Structure P
């Protein structure tokens, strides 16, 4: 008999909290009108993780952080470009992805 691997996806709320913790920002700050680089990068990470885990579209992420889809798409694109160049960012995103996967399994 074959063993089935059970995989769980983290919810968008869990991704939101993890990104806020990792980037040292608040949910309110992510939803604010601020264009600070730190917040823009956190929004990009949120969008990247949400689409990676297939829990939200970029349009949905945009609505959550009061941005249009083009802005979120651009932030995600910037994250993807930086992932190719920055070992530190890649490690940070890999750690977030693993943490979210583990937490989703534990909450199942």
Structure Q
């Protein structure tokens, strides 16, 4: 948060890395669930469903945290620094576009 940290490349690289890891975890859980369905193992199926639910919840929390921080940063600089507000708004749009396919189900839920 704040003007010095709102657009640091290192910070956004880290956020992007964490988001990709979270999404990879969700994809792995989905694939594991599909394999368990094909095998018909009810115990493994239930375990994989719980794993997928946890992964989806983690992803939802991550994107909620990112967008909440961006919105808060945008609001903090209302009538103070138009450049910081524009950069923050651009970040919201960039993240929304980049991860749209992944966050759309979270929004619809």
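None of the figures in this text is laboratory data; all of them are computed from the coordinates on show. Just so it is clear, the model here is predicted, and its values are computed rather than measured. Cβ atoms are built from the backbone, for glycine too; each structure is taken alone.
The value 37 for percent of Cα pairs over 20 Å apart was derived from one model only; which of P, Q is it?
Values: P: 37; Q: 49.
Label of the originating structure: P.
As an exercise: mean count of other Cβ atoms within 10 Å over residues 29-36, calculated from one structure in P, Q, equals 13.0. Which structure is it? Could you put the intermediate results ahead of the total?
On the way: P: 13.0; Q: 15.9.
This value belongs to structure P.
Using the calculated result 10.6 for mean count of other Cβ atoms within 10 Å over residues 37-44, pick out the matching structure from P, Q.
Checking each candidate, the match is Q.
Quick one: distance in nm of label points 7 Å out along Cα→Cβ at positions 61 and 77 came out at 2.9 when computed from one of P, Q, so which one is it?
It must be structure Q, since only it matches.
So relative contact order in percent (Cα under 8 Å, 6 or more apart), computed for just one structure, reads 33; which one of P, Q is that?
P
Figure out for me which of the structures P, Q the number -22500 belongs to, where helix-only ellipticity at 222 nm (-39500 (n - 2.57) for each DSSP H run of 4 or more, over all residues; to 500) was derived from the coordinates.
Computed on structure P.
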